[in-house]
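Student: For reference, the structures are reproduced in the following blocks.
Each reported figure results from applying straightforward, stated rules to the coordinates on display, with no laboratory input. Predicted, not measured: the structure shown is a model, and the values here were computed from it. Cβ atoms are built from the backbone, for glycine too; each structure is taken alone.
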Structure 1
Amino acid sequence: MKKRNTIPCLALTGTAISALLLSGCSNTDRSDGKTVVRMLQYKPEAVDAFEEMEERFNAEHDDIVLKIESPNEAMTVLKTRLIKEDYPDIVGIGGDINYSNFLDADLFMDISDFEGISYIKPSYMQIEKDLEFIPQEGIYALPYAANCAGILYNRDMFEEHGWEIPETWSEFTDLCEEIQSTTDIYPLYFGYKDTWTCLAPWNALAVGLVDSDICSQVNAGNTTFTDGYAEVADKIKILLDYSEPNPYAYNYNDACTAFARGESAMYPIGSYAVPQIQSVNPDMNIDSFPFPANEDEADNVLNSGVDLQFCVMKETKNTEAVYEVLRFLYEDETIQIYLNDQNAVPCKQGDFELPSMLDGMKSYIESDRMSDFHDHHYPSEMSVDAMIQTYLMDDSSDSAEKFLNRFDKEWVRYNRDLIEKIKNYRE
């Protein structure tokens with residue numbers, strides 16, 4: 001874990017953060033007698049949706065003004081504002097290790113009394129609890145929208161060749177063999193030149209093969225990644241048999257373009273890639289399915305993580321107004337604005353219109369059969385994506401053993417403080 005002693009990695013101690021908050025501004029700005037609620041959200045690509053939300057809220061409310069900021073590098077902006085004692089009331093961030101660090105610094109308010117919590121799907125609430133370094137009493141984040149990752153596939157191509165959607169690992173590899181032996185189409189395309197793309201199949205396999213709290217188990221000393229990730233490491237390497245030659249020569253844009261042009265039947269990536277693919281082929285008929293990592297379909301899990309959640313700053317003086325903003329944000333009509341703009345999945349239970357490219361994942365979404373991206377728990381300094389790429393390029397007979405041993409060693413190196421903190425907590 002990052003050592004908490006510098007602002008760029010947020011890493012003030014909880015005591016120091018609390019002192020800053022208590023001495024900072026009270027967020028009681030007024031405009032013509034109205035309470036101003038300030039939100040900072042981290043997705044600049046969704047600025048159009050948030051501008052529409054802001055406009056609708058302010059048109060419907062006479063006593064509250066909502067101001068939403070959508071800066072580039074929002075997390076850096078937020079950390080800088082802590083120094084300046086200039087705090088928003090609400091932050092919109094991802095469900096990843098940034099949230100874990102902010103929570104560990106005691107920044108967020110317990111919102112257990114907010115009535116909207118009861119409408120959130122249990123799997124996404126569990127994701128929030130799994131992101132806590134140390135178990136917390138209370139609720140500090142409200143999941144809003146998620147994305148999904150598994151296998152994107154060319155629906156028209158599948159229909160043309162009569163290929164069935166695989167539900168088990170054997171069915172999946174058999175399909176890849178059939179495509180490879182009977183057509184000039186690549187079964188899969190990767191684009192591993194961009195190391196982050198290595199995490200897409202890694203995460204999608206891991207959620208079906210490994211406990212969702214594997215990182216917490218390792219931190220507690222109850223297991224190792226060598227034991228936990230052995231099957232994931234084995235299967236992600238097998239996938240190379242069905243990909244384009246030398247996938248390390250092609251980047252993410254190359255992979256999206258190749259899939260869009262029909263060079264591959266499938267693309268192991270998240271739903272977030274669809275806009276890029278459709279920028280090349282707007283008429284492409286794309287669908288998706290969860291990664292069939294197991295031999296029993298019942299054991300498969302959809303890789304879905306919280307892409308956007310809302311947290312209330314602990315020292316806000318406008319709790320009632322903030323809760324009114326949250327009520328508006330969690331109205332079905334408001335959520336649908338965001339879903340339509342971002343091709344996202346709602347974290348709230350209800351009858352929402354989902355993008356057609358998620359049709360093959362819909363049953364998993366509706367049955368709440370989902371688990372978080374494992375890399376949401378990895379420290380960025382550990383560069384797991386580069387470690388995976390190095391492993392995939394290693395043809396030696398003991399490559400998996402070397403990779404997994406390195407994973408365990410690097411994990412301890414970058415999480416030493418956290419492991420010690422958990423040890424003290426358990427004692």
Structure 2
Amino acid sequence: MKKTFVLDTNVLIHDPDSIYSFNDNNVVLPLTVIEELDGLKKFPDERGRNARRATRKLDNLRIKGNIARGVKTKEGGSIRVEMSVKAKLPIALVNKADNDILAMALGLKESGETVIFISKDINMRIKAEVLGLEVQDFEKSKVNIDELYKGWKEIEVEDKIIDEFHRQKKMPSPDKDIIPQQFVLLRSDSDPKKTALARYSPKEELLVKINHDSSSPWGLKPLNLEQSFAFEAILNEEIKLVTLVGIAGTGKTLLALACGLYLTFDREMYRRLLISRPVVPMGKDIGYLPGSKEEKLANWMGAFYDNLEFLVETSGKNFSKNPEGKKIPKKSSAIVEDLFSTGKLEMEALTYLRGRSIPSQFIIIDEAQNLTPLEVKTIVSRAGKDTKVIVTGDPYQIDNPYLDSSSNGLTYLAEKFKGQNIFAHVTLGKSERSDLAALAAELL
């Protein structure tokens with residue numbers, strides 16, 4: 001039996017290709033959805049771009065057939081815009097666009113169609129279910145957060161195998177389910193304190209000893225097992241894309257920054273360190289900010305400035321020497337400004353990355369849990385030759401109203417790239433910021 005999927009506007013904004021995601025079933029767009037797309041298309045942000053993309057796709061369908069009666073898809077379904085069928089809603093639901101969409105879905109159900117209402121809006125799903133409609137979130141790009149790839153595993157082996165691994169620095173994996181660039185904690189079956197850290201190299205098809213667990217880029221050292229794996233992933237030249245997932249205080253941004261500064265300024269492996277994050281406010285927005293683009297970004301990128309000043313101090317770069325060789329302290333903020341003045345350190349709004357090709361750069365995308373899967377695809381696909389991309393975030397701290405821990409771009413990226421030779425992922429579980437931060441992450 002064919003089903004009728006009625007789509008809310010936010011589904012098309014989330015993914016303009018969503019109309020083609022329902023196989024041989026019927027897709028219905030209430031006319032109100034077209035009106036809302038028309039109102040959103042003028043905005044210069046991602047919503048506006050996706051509204052325009054969705055509108056163009058619908059116009060292409062119109063050219064192929066009568067979109068009011070339904071245009072057939074190659075899978076055997078149809079897509080149509082509906083305006084005539086509406087049910088009477090309870091008086092509590094006032095006359096507004098969202099409720100017009102619900103009235104259309106309910107009307108189609110009352111006319112005998114098997115209707116499923118699809119929305120990214122939680123309140124719309126609640127109202128639809130109260131009205132007796134079957135409801136679903138748009139789940140094409142969802143992952144099970146509880147089963148998210150951790151990036152590493154523990155393997156118990158005989159004591160002598162660990163001794164041999166330390167001597168040879170490589171060995172075949174005792175676990176055949178290992179995947180490329182997965183990290184491994186080898187633990188002795190007789191002495192739990194006897195361990196070795198390894199990475200599965202797809203190039204050699206062997207477990208190899210990690211090389212960067214004792215590194216200290218810009219004075220920063222790994223404080224736990226997961227941070228050791230994160231250092232290896234970021235500093236390893238084979239790996240071009242790294243995702244770091246973890247709660248507040250686990251060191252995601254700080255690790256990425258320290259390694260980026262080291263590889264860009266000290267090793268000169270990259271032409272520039274480019275830092276960006278989505279401009280999504282936590283809580284009520286304070287409105288437009290005055291000043292130039294750089295001055296506006298300074299307010300959104302405060303966390304990066306804090307981390308940069310901290311790294312300047314831990315690395316000892318906040319001192320210079322006079323002619324007699326005596327150390328003279330310098331303000332950390334002044335050192336940070338000097339880094340920006342070289343042109344090798346740049347902060348950019350994600351909006352301005354669209355359309356660019358970015359070669360030979362070290363890119364950090366922070367707070368990526370506030371990005372949609374489509375936005376993550378757009379950003380990562382900007383990477384040019386010899387560019388490395390680090391994507392960080394906490395899927396449990398999402399400020400985008402239409403995303404959750406399972407449908408955001410960060411977890412989607414980690415799951416989709418799992419097993420690729422140039423990709424590594426690490427889930428960081430322990431907060432190292434402070435005892436207070438660790439307790440807050442656990443209790444609140």
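Student: A value of 0.65 was derived for FRET efficiency 1/(1 + (r/R0)^6) of positions 146 and 194 (r between Cβ atoms, R0 = 35 Å, to 0.05); which structure in 1, 2 was it taken from? Numbers along the way, then the final one.
Tutor: Working: 1: 0.95; 2: 0.65.
Considering all the candidates, the number was obtained from 2.
Student: If distance in nm of label points 7 Å out along Cα→Cβ at positions 58 and 90 comes out at 1.5 when worked out from the coordinates, which of 1, 2 was used?
Tutor: Among 1, 2, the structure yielding 1.5 for distance in nm of label points 7 Å out along Cα→Cβ at positions 58 and 90 is 1.
Student: Quick one: helix-only ellipticity at 222 nm (-39500 (n - 2.57) for each DSSP H run of 4 or more, over all residues; to 500) came out at -10000 when computed from one of 1, 2, so which one is it?
Tutor: The read-out comes from structure 2.
Student: Still on this structure: I have 16 for relative contact order in percent (Cα under 8 Å, 6 or more apart), calculated from one of the structures 1, 2. Which structure is it?
Tutor: The read-out was computed on structure 2.
Student: For structures 1, 2, which has the highest computed value of mean count of other Cβ atoms within 10 Å over residues 42-49?
Tutor: Working: 1: 16.6; 2: 14.0.
Looking at the calculated values, the largest one is 1.
Student: Of the structures labelled 1, 2, one was used to calculate mean projected area of the Cα convex hull in nm², giving 20.9. Name it. Could you put the intermediate results ahead of the total?
Tutor: Working: 1: 20.9; 2: 27.8.
Working through the options, I get structure 1.
Student: Supply the structure label, taken from 1, 2, corresponding to distance in nm of label points 7 Å out along Cα→Cβ at positions 106 and 402 with the calculated value 4.6. Intermediate results must be reported in sequence, preceding the final value.
Tutor: Working: 1: 4.6; 2: 2.4.
Going through each structure in turn, the value belongs to 1.
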